[in-house]
Structure P
Amino acid sequence: METILKNKTCSAKIFSKGAELKSLCVNGRELMWSADPAFWANTSPLLFPMIGTLKGGKTLINGKEYAISKHGFVRDFEHTAEQITDDTAVFSLSQNETTKAMYPFDFKFTIKYELTENGVKITQTVKNNSSEEMPYCIGCHPAFAAPGEFTDYRLEFPETETANIPNYNKVTGVYEPNNRRVIIENSKTMPLNHEMFYNDVLYMEHPASRSVSLLDKENKGVRVDFPDFTGLGIWQFKDAPFLCIEPWCSSQDFEDCSGVFAEKQGIEILGAGEEKSYVYTISAV
């Protein structure tokens, strides 16, 4: 099912499968990646209860071994439309037999899209309907169009940043904590080029900023605000004309992790019956 939202300045298209934002136009300008399968056939998948991959493809939850699919499973299922108005849409997903085989908890995942004057406010809410603590990762994976010469683009942060990022091992699918490189040092500006993404995602574990803007040489682009997220992934398919700006809580596994899901770096944990919301916004600049 396709849902279209509109207000005076913005429009958005959302698919019920994965509750995925597929288009966001502000004053006629499309901000999102087109999902061209020649590069990457997604636009903005949602990440829960896993981000990235697990060490050895498995993890321990309450002493039992589980295999949670890459980036979790909420992106793979049809979501229930709970509320649709002209400028707002709310979708949800709860556990089922398939999710329980990967992740043994009862939960409700809700996502709300609300158009603003120059973009969209997105609220993800997780509720633990189990009788025990529930650990989870949560994040988002929006891809923004970046046509033309990619070196004309840059990332601008409001705070001075230094990021010594862990290397992603493409063979093992995990981060190497003792193998790092600096991608930004004592600066608010990160120049961009395709080559910096040839070894996959750049993971800023603890950025000082809670927003970032992707800008071209004319200072036009998109801003992502992520006040409720602790980390930031930055990714691009090889030589593609887009950039993903990904607010995360937790990440894929590190090489030295214990293998216990609740002990993952940056993991979120909800007590029985508790819920927590995470807001981020996408705005035209």
Structure Q
Amino acid sequence: MYIKDVCSKCKLTKKAVEYYEQQGLICPKVLENGYRIYSEEDISILKEIGALRKIGIGIADIKEILNSNNKSAVLSKCKYKMNLEVEKSIAKKKCLEQLIKDYNIDYAIEYIEENIEKFFTIKEKLIQSFPGWYGMYLSIHFGQFLNGKIDTEEKEIAYKKIVEYLDKIEGIQLPYELEEYLMKSLGQLEDEDMQKINNTILDAVNNTEEYLNKNKEDIEKYLEFRNSDEYKNSIAYKMQQLLLKFQQESGYYDIFIENLKILSDSYREYFEKLQAANKIFIDKYSQINKMM
């Protein structure tokens, strides 16, 4: 079945079907002319995805559901997370209603601390602690690893050290045009864009040799561009240099990264794989040393 008929049968847009293919959720047969033929299994999966998305289940959880032999158990985890979100929304609504009735900020702060903050993910807490471009940067760069809660004393200590570190360091002083560029760029990222970026990075880390071989031509073009005067005169290059200087001089790795590995098991696992992937990449493309 061709994509036009698939879209009609599954009640999905063409872009949605293409996105789910990019995420590895379906694998249609590709003909020599580039047309895709979707099987009955692909259609069944797309219907499943469409239904799950409409009840608010994210791509990561959908992948787990599709691959699980016990879908009810995975769905139960999703329901638990939804229940927490509902409880948080109810608590926020009550606080808002109280503020409408009696605009008492001291009471609101006490209510939030007792009834709402316990529902916040680590990512939400960091964004609230650091509004502006740096909070957005942290969320995009590390957010996929920070969707859990602070549920142990060790994590609580690690989180406090991260916040103290970020709050005390001399932050990167961005020229106005750089801050405007970054805020505009980050603000335009949709959830699906962020998910796509994250998946590309994870794929490169988890399957480094395969990724390098598959994207050899693009990587070589990218490295050539990175060495060009055009790139070195760009805003992106200036931003990269500022971040690099900041990381090297501020204790970023010794304090922030080390405590982040305590705070998030998934980040610790990712970091270890990233180190191995970097070694493979540097060995294969020695010119990268010039840019590190």
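Values in this text are rule-based calculations from the coordinates and carry no lab data. As the structure is a computational prediction, the values presented were derived from the model and not from experiment. Cβ atoms are built from the backbone, for glycine too; each structure is taken alone.
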inquiry  = I have 0.75 for FRET efficiency 1/(1 + (r/R0)^6) of positions 17 and 57 (r between Cβ atoms, R0 = 30 Å, to 0.05), calculated from one of the structures P, Q. Which structure is it?
reply    = P
request  = Compute Rg/Rh (Cα atoms, Kirkwood Rh), for residues 113-200 alone for each of P, Q and report the one that scores greatest.
outcome  = P
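When relative contact order in percent (Cα under 8 Å, 6 or more apart) is compared over structures P, Q, which one is greatest? If you can, show how the numbers build up before the last one.
Values: P: 21; Q: 14.
The maximum falls on structure P.
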task = Work out which structure the value 0.95 belongs to, where Rg/Rh (Cα atoms, Kirkwood Rh) was derived from one of P, Q.
result = P
query = To which of P, Q does the computed value -22000 (helix-only ellipticity at 222 nm (-39500 (n - 2.57) for each DSSP H run of 4 or more, over all residues; to 500)) belong?
reply = Q
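Distance in nm of label points 7 Å out along Cα→Cβ at positions 25 and 81 was computed and gave 1.9; which structure, P, Q, did it come from? Write down the numbers at each step before the final one.
Values: P: 1.9; Q: 1.3.
Value 1.9 for distance in nm of label points 7 Å out along Cα→Cβ at positions 25 and 81 corresponds to P out of P, Q.
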